[in-house]
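Computed from the coordinates by the stated procedures, all read-outs in this text should not be read as laboratory data. A quick note: this is a predicted structure, and the numbers were derived from the prediction, not measured. Cβ atoms are built from the backbone, for glycine too; each structure is taken alone.
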Structure 1
Amino acid sequence: MAEQDYLGARLAELTQIRELVAAAREVVGAGWVKDAWFVSHDAQGKPRSVDFMAAKRMGNIPVDRACLVGAILHAGGGVASADTQLVQRTFDLTWHTIHRRPQEPVHWCPAPTIRAQQLRDLVQWNDRADRTGTDVEALLHSVEQAAVREVDNGRSRLAAFAGRE
């Protein structure tokens, strides 16, 4: 029963991850940026590049454009959501989608130093000179598909439990 409960919770979380990634793709579709986490307008209406620390000091700011990581944060509830399990696991799946084969298991809870390096990897991926907003949207679409695959795998495992009863 404990395994079934765990799988049910995992399926719910994966569904939330897929929805968050879909929302992040919409953010990027509305406006993408490299070499900054966000672009927001200041009080005079001028665009201003905002990094993570500045966004943290400013609180929940309106976002005109976002990078890959910024879009995930924004879709997850803003910078204040950075440490939530949902946002962190969305970063995990995004990193996995870039760097691992689909059939490899996702490492959902890497050590803090590894997760920090993976976040830097995502920022560097976004900021490559030849990267485009279309590339980022395509990646986020692939992350959505990865979440769906994970849901399908979990449902298969749940069905196997049901077959044993």
Structure 2
Amino acid sequence: MKKQKGFSLIELLIVVAIILIIAAIAIPNLMRARMSVNESSAAGSIRTINTAEVSFATTYPTVGFGTLGALGGAPACTPSSTTGCFIDNFLANTATKDGYGFSATPGATVPAVTYVSLATTLSPNQSGTRAFCSDQTGVIYFDPTAGGTGCTPGVAPATALQ
């Protein structure tokens, strides 16, 4: 009788089990790394919004601070008090990026001398766990207790980023 070449069913099951064990260890780490990257991107976008707000208020002092739409503009942007061209079109018009939603709300006075910018997760505990916010002081805060859904600059439990 000839000896057959190949793998037995038991050998194949052992290999599949080893692959599944490795995947079970790697997937949570991958998700944690992705959330960390999303949170870093959100904090960077808040910093970009802060810089754009200061530039917009300096360029258009009769208007003061503006909304995301006023800070950005169309792809072929022409600077004006309604389209400042200080942030990219994607962030200005969709107000979402890397699992976070963004907003910038100027104060009620004209010219606006205050503003609040927010970054909140679109899917808490999946795209991120922290919310980020800032105001005219330029300090970026995060709220670790909100599950990524709320933050108020300078109000506990919001903590300044170091």
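Things to note:
- If FRET efficiency 1/(1 + (r/R0)^6) of positions 36 and 76 (r between Cβ atoms, R0 = 35 Å, to 0.05) is computed and equals 0.50, the structure in 1, 2: 2
- Given 23.5, 95 for Rg and Dmax of the Cα atoms in Å, calculated: source structure among 1, 2: 2
- Among candidates 1, 2, the computation of distance in nm of label points 7 Å out along Cα→Cβ at positions 12 and 52 that gave 2.9 used structure 1.
- Entry that produces 32 once relative contact order in percent (Cα under 8 Å, 6 or more apart) is calculated, selected from 1, 2: 1
- Structures 1, 2 were shown, and mean count of other Cβ atoms within 10 Å over residues 20-27 at 9.8 was computed from 2.
- When helix-only ellipticity at 222 nm (-39500 (n - 2.57) for each DSSP H run of 4 or more, over all residues; to 500) is computed for each of 1, 2, the one that comes out at -22000 is 1.
- Test item: distance in nm of label points 7 Å out along Cα→Cβ at positions 92 and 132 calculated as 3.4, pick one of 1, 2: 1
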